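Derivation of every value follows stated rules applied to the coordinates shown; laboratory data play no part. In this text, all values refer to a predicted model and were calculated from it rather than measured experimentally. Cβ atoms are built from the backbone, for glycine too; each structure is taken alone.
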Structure 1
Amino acid sequence: MMRNLVVALAFSGCGMFGGDPGLEAVEVARTQMKSGDIPAAAAAMEAAAQENPESLDAATGAAMAALLRGDADAADAHMARVQDAAGERKPEVLVRRAMIAQQAKDFDKMRQYGEASGLAPGLLLAGEAALVDGEREDAQALFERVLGGNAEQTAQGYLRLLSNDDPIVAGLSEAQALWALGLRKVAVKSVDELLVLYPDSQGDRNEQLLVWSSRSAVVRQTATSRKLLSAMGVVNPDEKWRKGATLAIAACADGNGAECIRLFDGIEADAPADGLADAKVTAATLIGSGDPKTAKELVGEYMSEGAGRALWKAGAKNMAKSSTPSGPLLSFMESEG
């Protein structure tokens with residue numbers, strides 16, 4: 001349920017609400033969601049859609065409710081129902097459908113709807129779907145159409161990889177898209193051999209190895225994580241503590257709490273406070289269900305949503321609440337007991 005809560009909140013946070021008779025009912029439901037009353041919010045969203053069948057906002061709320069229960073087909077059906085009557089807001093509907101298709105891992109539809117929307121978020125999703133299918137030229141053309149905000153920055157990152165003459169660097173674009181679309185173990189497997197051959201001439205070899213070794217540890221592909229770390233060259237001070245933190249996270253991913261704590265102790269003096277906190281919370285999330293004691297020791301007195309999630313997963317519900325700042329996640333925890 002917690003993952004679905006995060007997905008639904010992200011789905012509702014795109015600033016696309018407004019302008020039709022179902023809006024008021026949906027806003028009431030969203031307030032209930034933020035207060036932590038998720039079942040009541042979902043029911044209210046469904047009711048709003050039934051009472052306002054032509055309302056785009058009500059359909060969006062009902063789609064959110066469907067995503068909360070993991071029903072992507074129902075979510076898409078709500079958006080499809082209002083698409084033709086959406087008028088100038090039709091591109092927004094198509095972006096929503098692309099987002100729903102991403103959740104369903106239906107990358108053909110994700111590309112179809114994203115490209116048809118003509119909006120930057122949709123074009124970015126369409127380009128990532130094209131990369132997953134290995135269609136680099138199509139992806140490049142789509143990314144070149146993305147203008148504005150974070151979507152443009154992300155698209156430019158893909159374009160820098162795709163335009164590189166070195167096939168190893170260009171190939172990293174597909175791994176990046178796989179990761180972005182949630183195919184994380186597939187992404188990690190795709191770089192297992194690729195990154196070892198990553199050229200020093202790019203100037204960011206160690207950075208790429210660190211990023212992907214950390215990602216490998218997070219999805220419990222710890223052999224790949226350690227392999228990539230061992231391929232690093234001479235490390236600077238910032239890379240040194242990050243390498244140590246990744247080794248610690250890998251140890252926690254393997255269920256070795258004592259080794260995880262020892263490795264974190266070894267970088268305590270050199271790591272920046274925020275970076276160390278993020279690393280420890282990540283490690284706690286990985287080991288929490290099997291070793292709650294280590295998870296609680298790692299999180300300590302940190303206050304963040306990540307800390308709260310890690311402790312909640314470890315079964316330390318009271319500690320999780322005290323470690324979570326006010327907001328929808330804390331409200332959800334309090335409503336769950």
Structure 2
Amino acid sequence: MTVKKILITGGAGFIGSSLIRFIIEHTNHSVKNIDKLTYAGNLESLSDINEISNYSFHKVDICNRQKINTIFQDFEPDIVFHLAAESHVDRSINDASEFIKTNIVGTFVLLEEALLYWNQLNGEKKNNFRFHHVSTDEVYGDLQEKDALFTEINAYKPSSPYSASKASSDHLVRSWFRTYGLPVLITNCSNNYGPYQFPEKLIPVIILNAIEGKKIPIYGNGKQVRDWLYVDDHVKALYQCALFGKIGETYNIGGNNEIQNIDVAHAICDILDEILPCKIEKINKYKDLIVFVDDRAGHDVRYAIDSSKIQKEIGWQPDETFKTGIRKTIEWYLINKSWIEGVKIMKSSEKSVGGKSQ
């Protein structure tokens with residue numbers, strides 16, 4: 001396989017770092033990671049590859065057009081994976097401004113500079129260039145219990161400022177393909193989980209609160225349904241889409257694991273009871289730590305992805321079931337306490353300076 005230059009935005013985040021580790025481990029491609037390193041960006045997630053010659057990191061805000069231009073011109077990428085985004089729904093409800101800036105304006109800047117760069121290319125370099133925009137199933141809104149799964153032709157009905165900003169970025173990417181011919185792909189994924197996930201998301205919150213003897217908060221009645229996708233399966237899909245996907249197409253990526261939030265919590269608690277028996281005073285089992293809290297504003301009822309298109313056209317399918325993936329995830333958090341402590345220090349620093357998310 002021809003060695004490629006791959007530019008990854010948001011590569012210090014959960015999915016971005018997983019993608020980088022996958023590419024470095026399985027290929028000889030050259031990878032440049034650009035990330036603003038705000039709250040969810042953590043270079044410790046890439047500590048094992050920092051010294052590898054075909055990997056480099058550059059701290060930059062994707063809204064800084066001059067710096068993005070310089071990176072395109074100097075690095076000369078063959079593939080761009082655009083993952084940099086504000087992604088936490090609760091944070092978007094509290095303050096949407098950073099989501100508008102990063103997810104919409106930042107995507108616009110990247111598209112403009114990618115187009116400028118692509119128009120300078122010739123021959124195979126131009127023909128093989130790809131701009132892969134990584135998005136979410138939340139742009140489709142939500143489903144009721146008996147509704148059919150989300151497909152690539154579902155209308156967009158975003159519920160939160162976060163999902164609305166991602167929907168906007170998807171539309172921008174499509175328009176740069178339709179109007180200017182920029183060779184783009186879009187993928188919309190379901191809820192990711194796995195090692196290195198920032199501990200404000202549901203699954204790491206459940207795991208870490210349980211082992212620390214803290215209450216496990218579950219929104220509303222806990223019956224919201226999500227399709228859970230193990231992060232390693234997701235990044236394999238991203239890589240295959242970039243190489244084999246059809247230009248201008250959208251591919252949905254799901255884990256085929258529809259589970260209610262409360263059942264996710266119960267499954268985690270059951271595994272913890274097995275491998276780390278509860279020794280918390282006045283608590284018999286980890287499930288006893290679960291408490292129901294006021295529901296999130298505009299909380300979507302159900303997400304569920306139809307991944308048949310990517311499976312048929314590209315040949316990808318998830319390797320992990322939720323049963324296998326969640327056990328791997330729990331075991332990782334139990335043996336990687338130094339990474340967790342580092343993230344806690346980052347969160348404390350953010351609060352002390354009034355920092356915002358990325």
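If mean count of other Cβ atoms within 10 Å over residues 131-138 is calculated from each of 1, 2, which structure is the one that comes out at 25.2? Please report the intermediate quantities before stating the final value.
Numbers: 1: 16.5; 2: 25.2.
Answer for the origin of the read-out: 2.
So helix-only ellipticity at 222 nm (-39500 (n - 2.57) for each DSSP H run of 4 or more, over all residues; to 500), computed for just one structure, reads -22000; which one of 1, 2 is that?
Label of the originating structure: 1.
Out of 1, 2, which one gives 0.35 for FRET efficiency 1/(1 + (r/R0)^6) of positions 115 and 283 (r between Cβ atoms, R0 = 35 Å, to 0.05) as computed from the coordinates?
So the calculation was done on 1.
When Cα Rg over 2.2 N^0.38 Å is computed for each of 1, 2, which one produces 0.97?
Working: 1: 1.08; 2: 0.97.
Derived from 2, not from the others.
Consider the structures 1, 2: one of them gives 8, 29, 29, 19, 11, 4, 1 for P(r) over Cα pairs in 10 Å bins from 0, in percent, for residues 107-298 alone as calculated from the coordinates. Say which.
Structure 2 accounts for this read-out.
State the single structure among 1, 2 that was used to calculate FRET efficiency 1/(1 + (r/R0)^6) of positions 219 and 307 (r between Cβ atoms, R0 = 25 Å, to 0.05), giving 0.45. Intermediate results must be reported in sequence, preceding the final value.
Details: 1: 0.75; 2: 0.45.
The read-out was computed on structure 2.
Taking relative contact order in percent (Cα under 8 Å, 6 or more apart) as the criterion, which structure among 1, 2 has the greatest value?
When relative contact order in percent (Cα under 8 Å, 6 or more apart) is calculated for 1, 2, structure 2 comes out on top.
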